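Laboratory data are not the source of any read-out in this text; all were calculated from the coordinates shown. Model, not experiment: these values are computed from the prediction. Cβ atoms are built from the backbone, for glycine too; each structure is taken alone.
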Structure P
Amino acid sequence: MQEINLPPLPKSAKAQRTRQKILQAAREVFAEKGFAKATAEEISTKAGVGYGTFYLYFTDKRQALHTILSEVDDQLYQLRNSEVSTGVGLGALAPIKATISGFFESFKANADILKICHELSATDPDFREQHNKVRSRLVNRMKEHLLKGLEFGNTRNVDPEIASTALAGLIETIATEWFFNNKPWDKDKVVQTVAKLYYNAVVKG
């Protein structure tokens with residue numbers, strides 16, 4: 001398995017803007033052509049930079065895609081801390097709905113690139129490892145919520161690791177069905193349904 005090292009963020013504002021243009025172009029090319037058919041030359045053309053400029057920032061298209069995914073993962077899997085930081089814990093439905101709604105909004109906004117990663121993870125060990133790592137962030141954050149709920153006394157006596165893995169799987173399955181397979185679901189119904197399942201599974205009645 002090839003180790004992917006992400007490039008450091010450039011120091012100058014101009015270089016950061018160029019880097020961002022390349023990443024945005026790469027994202028568009030990947031979404032349009034797929035990862036396998038995309039080339040650094042096409043990405044450079046779409047970004048409006050010289051072909052050699054691409055390689056000043058990224059060693060290849062694989063590193064560019066990993067960089068995009070890293071940024072997307074930071075948005076997607078850093079669940080809000082509202083349930084953890086307040087004395088309410090998991091005892092209220094509203095913060096659970098807010099967290100789930102935020103996850104779905106981020107997933108929808110990044111569905112193009114997440115679908116590519118999802119497809120690659122089936123055959124490419126590098127992307128499978130990255131997917132597993134970022135998914136573990138979601139599981140661990142939910143586990144923190146459950147442990148805090150146990151501390152507050154409003155969470156059922158369930159195994160936090162097993163429960164968080166199951167709940168994360170539920171949320172991700174709904175997201176992939178909704179945004180990868182274009183299910184015509186109403187957002188309010190989805191959020192309400194998933195939040196109630198989450199709430200009823202772990203919160204004391």
Structure Q
Amino acid sequence: MKIYPHLSTERLANVYLVTDDEGTGLIVDPAHIDKEIIEHIESCCRNLAAVLITHRHVTHTEGLGTLTKIYSVDIYAASDEINGIKCRRISDGSRLRIGNLDIEAISVPGHSMDSLVYRINGGALFTGDTLLSGSIATTHSHIEKELLVHSICTRLLTLPDTAIIYPGHGALSKLRIEKMFNHDLLESAEWDTRSLKARI
């Protein structure tokens with residue numbers, strides 16, 4: 001598996017091209033499709049087969065229209081449609097096989113109720129806005145923040161420490177690093193309790 005990060009300067013969001021060893025590929029969160037990412041797809045990918053949407057916010061989906069005009073792709077999301085474009089609806093625990101890529105969808109609500117994290121080939125986590133390097137996503141209320149922290153603690157932090165985080169914004173990270181240094185998680189009473197139990 002190869003992963004090519006691309007920064008969308010229009011939205012200051014990360015777009016990821018993921019390919020298997022035979023050149024079948026997918027895009028995670030087409031924030032904005034520009035000439036650079038098209039050239040990247042054409043040079044690295046023999047067959048662009050799918051798009052994975054972590055959540056429907058326009059910051060991460062604006063490029064869907066452009067992408068679907070150029071490529072015939074299946075779009076996977078927690079919604080039936082995004083920006084008027086039909087999607088294949090998936091939910092927590094859904095598993096996909098695209099080329100030689102094994103994909104698991106993990107529901108992590110809080111930032112939005114449709115937020116999904118994609119775990120690809122076991123060790124790569126495409127987290128959208130849910131878990132970022134050093135922080136977590138913004139929320140509209142204290143209750144939603146508690147839901148997000150709970151979702152991260154129970155759904156993501158239980159995965160192997162070596163998992164690499166590919167967030168929707170900012171730098172890459174590792175799950176172990178976020179457990180140790182993520183400011184928002186360290187402030188959380190739930191994470192403090194879980195950490196204490198882990199040390200006993």
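Here are a few things to note about the model shown:
- Distance in nm of label points 7 Å out along Cα→Cβ at positions 158 and 174 from the coordinates reads 2.3; which among P, Q: Q
- Origin of the derived value 48 (percent of Cα pairs over 18 Å apart, for residues 110-181 alone; candidates P, Q): P
- Which of P, Q yields 29 [percent of Cα pairs over 26 Å apart, calculated]: Q
- Among candidates P, Q, the computation of helix-only ellipticity at 222 nm (-39500 (n - 2.57) for each DSSP H run of 4 or more, over all residues; to 500) that gave -7500 used structure Q.
- Which of P, Q leads on mean count of other Cβ atoms within 10 Å over residues 14-21, largest value: Q
- Origin of the value 0.65, where FRET efficiency 1/(1 + (r/R0)^6) of positions 126 and 150 (r between Cβ atoms, R0 = 41 Å, to 0.05) was derived from one of P, Q: P
- At a computed 22 (relative contact order in percent (Cα under 8 Å, 6 or more apart)), which of P, Q: P
- Computed over structures P, Q, mean count of other Cβ atoms within 10 Å over residues 46-53 reaches its largest value in Q.
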